[in-house]
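Laboratory data are not the source of any read-out in this text; all were calculated from the coordinates shown. Computed from a prediction, not measured in an experiment: that's the story for all the values here. Cβ atoms are built from the backbone, for glycine too; each structure is taken alone.
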Structure 1
Amino acid sequence: MKNLKQLAQDSMFILGGLFALYIAYITGTGEILNYIHFADPLNEMFFCIASLSMGVGCIIAGFSKA
């Protein structure tokens, strides 16, 4: 069984990953344009891809047993 400190650290990775996936979702739907102005559609697309990859990476790190 994991100790409490390791469990808290893993849950922060998972929560951070879920937050990044939420940012990617509102970027994909265009809702983020109410908060951030992108100069070019390519900037918005790469921001969405970066948020997706960060979210998936954080969730994988939260569930890994390294």
Structure 2
Amino acid sequence: MSRDLPKPYLIQKGDDGRFRLTVRTIRFNSQGYPLVSTSIVEESFKSATAARAHAAEHFGATAGQFASK
């Protein structure tokens, strides 16, 4: 099992060419195993940069906290 934790923000490009932002919340159970829950932001964005700017403005995201797929 990998101990690498996922980045808290995931940016994915959809089939329509627009970008979606997913916010991941990580908590740990009593044995220290990470439990990851996700929520997709309803809004879609024209670019990954726009998605990053939205995450920074609304969730306080900083550089290095983003993953892309």
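Computing helix-only ellipticity at 222 nm (-39500 (n - 2.57) for each DSSP H run of 4 or more, over all residues; to 500) across structures 1, 2 gives -5500 for structure 2.
One of 1, 2 was used to compute relative contact order in percent (Cα under 8 Å, 6 or more apart), and the answer was 36. Which one was it? Matching structure: 2.
When Rg/Rh (Cα atoms, Kirkwood Rh) is calculated for each of structures 1, 2, structure 1 gives the greatest result. Calculated for structures 1, 2, distance in nm of label points 7 Å out along Cα→Cβ at positions 31 and 47 is largest in 2.
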